[in-house]
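The next part holds the structures, each set out as structure tokens.
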Structure I
Amino acid sequence: MLILLSPEICRHILLNQDETALNVLETWSARGDEIMLSAITYAELVAGALNTANKEKHMNLIKAFCDRLDAIAPWDERAVDRYTEIQMQALSKGTVTNMNNAMLAAHAICLDARLLCINRKSFAEIEGLKLLELGDSDSFS
């Protein structure tokens, strides 16, 4: 299984050093699951780090975290096309989809990955997205 981490999960792990979440990621990795970031998530993390008083410390934390992952998946043309579809579907329904969430969802769909998030509601309107939510007992099996 391929699992993409949402920016919220990454920030939660980096800021709280959540042992439960870290253990789950290690268990998944040990059983052969691939744990990755989307280039979109990586960009959000870097932008956040560069907007802090201690840029170097936060960038080092992000680098150390990313070094433990399988990869940072590049954003590609298929993801762009899927993102456009997601946004057009939202517009046709008269709803608004957060641009970064739509980009991340599009990337996960194109990679046939599950997106590990904290709150499913952020992605509820996006068709075809497979979600895992931190705190779901069945998401950690």
Structure II
Amino acid sequence: MSTVDFSQLLPPSLIAELSYEAIFTKRKESFISLYDASEQQAVRELLQRESEPVVKLLQENAYLEMLYQAKCNADARSLLLAYAEKSDLDHLALTEYGLTRLVVTPANNTVIPPIDTVYESDERLRERCLLSFDGMNTAGSANAYRYFALSA
């Protein structure tokens, strides 16, 4: 059992909620605000028509911004122990905790078909990362013993 249950944590505020409609509405309002107050109503009516080229450009712009925000969210998740996966978790474990993913079953090329290397799961590596600080404890805490057992 891990010392922290990540499922009990609230989602980090660093990760933004994605809403195409909110982005598109914001883009339209920003576009309308570029015009004089006397012209804004006419522009607002123009933007009600889906066939207008400027509406298509605003839609594309909103879609691209949403993709960018999704990429930023993915990048942010890769830096958080609770959300990092695969190679992102490997880099995080090495740089922040000084750990590498353990080999569960080594590769065997002498059999047919050859057997690939099996590495520890993301969950187990995450748990070892959390317990690594207890491994530095010289008093022999229960979590320190658990860390050394998982690292063996």
Structure III
Amino acid sequence: MTAARVLDHVFGAPPIAAGLFDVDTSGAPFLMGGHCDRCDRYVFPYSESCPACLSGMKHVRLGGEGVIYSHTTVRTKPPYGLPQPYSVAFIDLNDAPLRIFALLDHSMAGGFRIGDRVKLKVGVIGHDGEGDPRARGYFTLKDSR
């Protein structure tokens, strides 16, 4: 079984895009991104070349935990079959000096706070442009309040 087929099985559907996340030996998901050795910049998602100095990037593990920097809940009809309402956030990752934009757990839409510690989960949420189900990464509370 190929690595991609294993991820399809673990997540319940193919990822919305290749190379966004993977799982460790315990099955916990983590984000994959890029790192530039020349200028020490991290990016998510992965890019072939560094946006700062245009050098080549290498694939790196970015981790799966962080802290909410800012967030909002969107109540208009979302694209690609996402749940309504849905929440998004800028999250400062723990394992890389990087702030990313990500989905939050739709079952808690509107229930997050700035400073909340969150962890990555991956599940079937919505579909792709052809209507096929896709796995997406989203963040949920690391600890209950």
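None of the figures in this text is laboratory data; all of them are computed from the coordinates on show. Just so it is clear, the structure is predicted and the values come from calculations on it, not from any experiment. Cβ atoms are built from the backbone, for glycine too; each structure is taken alone.
Using distance in nm of label points 7 Å out along Cα→Cβ at positions 12 and 44 as the calculated read-out, with 1.2 as its value, let me know the right label among I, II, III.
On the way: I: 1.2; II: 4.0; III: 2.1.
It traces back to I.
Taking distance in nm of label points 7 Å out along Cα→Cβ at positions 20 and 116 as the quantity of interest, name the structure among I, II, III where it is greatest. Display every interim value, and only then the final one.
Working: I: 1.4; II: 3.4; III: 1.9.
Ranking I, II, III on distance in nm of label points 7 Å out along Cα→Cβ at positions 20 and 116, first place is II.
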